[in-house]
Structure P
Amino acid sequence: MTKLRSQWTLVFFLALAAGLIGPRNGLAGTPALAVDAQYDTAHVYVAPEDFERFVSSLVATFGGKTSKEGVFTVTPTPSQTMSQLVLTPVGTVSVFGFKTPIPYPFGIERTGYLVTDLDQAVKAARASGADVVVSTFPDPIGRDAIVEWPGGVHMQLYWHTTPPAYDRLESIPENRVYISADRAPAFVKAFVAFSHGAVLSDDPKAPGSEIGLDQTYVHTIRLDSKFGKITVFVTDGHLPYPYGREIFGYEVKDLASALERAQSAGVAILVPAHAVGTRESAMVQFPGGYIAEIHALGGH
């Protein structure tokens, strides 16, 4: 552990010297392509029979509204899925309930990020160190591609023919990424360059209780860009369930009230509310299997 902290201290100062920590940085010659955090969605796949219960439980827990439900082809090869957008004040969720087998590699992407120019975004992602695992393809309302960042983090980039207009979020959720010490530096460097973002903090001794490791520390890196927040947990993979299964952490004004609403809507409390540094956190599972972290507003 001491050796790992020493390695990460070196990485931190090298990143600081390179300008990755502090002011926002983009890859030289690439434009800023993010639209805003309310357009960055968690991609959630549920069985069709769980679709309605899942959507209802999200709205009951967080508030907000939904788009009209429909059945579409959203992949470049033939498929059919129920699809609906859930617009909550604490984050946006794209819900898919496939009626046909899901074509590979769909289902492994964790998020969808709206960009101003998809071709430029794909080019910038490649130049920053990402692998394009699904080349650009049309969907019913725009165009998409899927990229893989160092460490195996998959994200969908999308562009709409008619620019959407969603309400700004009351709080911006955290995209929670679990990654090895071997690949974390490459992931941070690549995503910061692509997103024109910044490393807000790099703490090799953050409370391990944030990811169920009560007796130790966890190296935690917090990134920010116009795409939103990313929290990177650098781990050895020795994680207690359900940590590592969640995609996002949602920030609410009153955690106890949110959990009460969630339970009334059929959401299971996997880890009860507990103190983590300056926040109170819980882990929940929505109908259909979606696992999320929820914490009190005014965290780290």
Structure Q
Amino acid sequence: MRKRTGITADGFNALALLLPYGLLFSLFIAIPIAIAIFLSLTYFNMVEFPSYAGFANYIAIFTQDATFFQHVLPNTLQFVLIVGPGGYVLAFIMAWVLAQIQPIPRTIYALCIYTPSLAGGVLVSTIWAMIFSGNQQGIINGALLSWNIIDQPIQFLLEARWIMPIMILVSLWSAMGIGFLAMLAGILNVNEEVYEAAYIDGIQNRFQEIIHITIPSLKPQMLFGAVMAIVGAFNNAGIGVALTGANPTPHYAGQLIPNHIDDFAFQRFEMGYAAALSVLLLCIVWVFSKVSYKLFGSSD
């Protein structure tokens, strides 16, 4: 008896449903990553056709780029390890606090907290650049001068010791993004009967409630929030350049890997080297994401 071959109607429908996602994934993720990996193996100055260079760009990163290891990589790790977990913890705390109040004020507060993440790095940095301006018109300098705490303005955005703390502060202020909303929605949808049963079984206070009930019930939202916090921390790299108005930032104090990539790609026109840096950045983000999956992913 002859066997039937080909795609069944259900299989065809499944393929049709997956096709839009597959096209978008290929167009905006898979193909750009493949192009970046290819360019990272070439010498490409954006004028001449790329010429194959093997692993020369990667070797140059680890053996010749002193700025990368002295400033860029330490700055990036410091920034991400503070802004990522810090923004993540703040998002959970704010979501939990808002979940305890009435719906109407909760909506208003949630909108106010979420709005800075929508403003965009340039707009946010413009607002904070006014606050930390290095003249008498700067809000902080004006206040300190009027209170006779200082006798001359502090150059917040030019002195190396101030740039990174300001970047971290601004990034944390705008860190309440979509991960914050996911956590808030998750907390609001935890079954109240679970809390009641937990108190019957021996839960005695709110802290135990959060540790034993709320967080375990929010694993999908916590995972999503962790990934978004990591991505958001790397996306905020442009704040340092926008605040200081220079790339590289003064004394490389706020120089992160994305800024280093922009420097080589669009100022030095070494696109092959910039592509190698971008592949390295992709690997770093992947490692952080795997850690998040280990912490909050399903154990099934």
(request) Assign the value 1.9, calculated as distance in nm of label points 7 Å out along Cα→Cβ at positions 69 and 237, to the correct structure from P, Q. (result) Q
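When you work out relative contact order in percent (Cα under 8 Å, 6 or more apart) for each of the structures P, Q, which one comes out largest? Walk me through the intermediate numbers first.
Working: P: 19; Q: 27.
Structure Q comes out on top.
Of the structures labelled P, Q, which one yields 25, 48, 24, 3, 0 when P(r) over Cα pairs in 20 Å bins from 0, in percent is computed from its coordinates? Mind dumping the intermediate values first?
Values: P: 34, 60, 6; Q: 25, 48, 24, 3, 0.
For P(r) over Cα pairs in 20 Å bins from 0, in percent, the value 25, 48, 24, 3, 0 is produced by structure Q.
Tell me which structure, out of P, Q, gives -6500 once helix-only ellipticity at 222 nm (-39500 (n - 2.57) for each DSSP H run of 4 or more, over all residues; to 500) is calculated. Don't skip to the end; give the middle numbers.
On the way: P: -6500; Q: -20500.
Traced to structure P.
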(request) Could you figure out which one of P, Q the value 20.6, 62 for Rg and Dmax of the Cα atoms in Å, for residues 109-252 alone was computed from? (result) Q
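When distance in nm of label points 7 Å out along Cα→Cβ at positions 77 and 269 is compared over structures P, Q, which one is greatest? Before the final figure, lay out the partial values.
On the way: P: 4.4; Q: 3.5.
Once distance in nm of label points 7 Å out along Cα→Cβ at positions 77 and 269 is tallied for P, Q, the winner is P.
Where does the value 3.7 come from, among P, Q, when distance in nm of label points 7 Å out along Cα→Cβ at positions 93 and 189 is the thing being computed? Spell out each step's value before the answer.
Details: P: 3.7; Q: 2.6.
Corresponding structure: P.
Read-outs throughout are calculated quantities, based only on the coordinates presented, and are distinct from any laboratory measurement. Quick caveat, the model's predicted, so the values are computed rather than measured. Cβ atoms are built from the backbone, for glycine too; each structure is taken alone.
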